[in-house]
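Quick note: the coordinates plus some simple rules give every number you see, no bench work behind them. All values derive from a computational prediction rather than experimental measurement. Cβ atoms are built from the backbone, for glycine too; each structure is taken alone.
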Structure 1
Amino acid sequence: YHFIKEQVEQGVIELYFVNTEYQLADLFTKALGRERIEFLTNKLGMQSFTPETLQKLMNEDDE
């Protein structure tokens with residue numbers, strides 16, 4: 001905490017408010033519903049695959 005506070009005071013870094021709706025860290029720190037997970041993974045440019053889709057993709061690589 002003190003390190004960050006000092007860096008802010010020195011103008012080295014700036015902190016910005018992030019609305020809860022766009023808090024991407026929630027994806028890694030909270031239990032979320034499917035809709036919320038899909039929204040956040042999309043914002044990160046990630047994709048969510050079902051186990052069946054992953055298996056299919058793995059089999060395609062083996063061919």
Structure 2
Amino acid sequence: MQFSQLTLKIKTFILESRRVLAVTRKPSRLEFTTIVKVTGIGIILIGLIGFLLQLARNLFL
């Protein structure tokens with residue numbers, strides 16, 4: 001890869017990053033609490049599934 005291609009890719013990445021940052025906004029309090037709740041429920045469910053699989057493996061194998 002040539003130096004000019006590398007600099008072009010870096011410039012393109014920076015321009016695209018700026019575009020994304022210009023569109024984003026800070027979430028409202030309701031959006032934030034909803035995201036936290038959904039994420040927490042997902043983490044708990046994955047942990048529970050892992051625990052149940054480990055428990056079943058220890059009991060039956």
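Details
- Value 3.5, calculated as distance in nm of label points 7 Å out along Cα→Cβ at positions 9 and 49, assigned to which of 1, 2: 2
- With Rg/Rh (Cα atoms, Kirkwood Rh) derived as 1.38, matching label from 1, 2: 2
- Source structure (of 1, 2) for helix-only ellipticity at 222 nm (-39500 (n - 2.57) for each DSSP H run of 4 or more, over all residues; to 500), computed value -15000: 1
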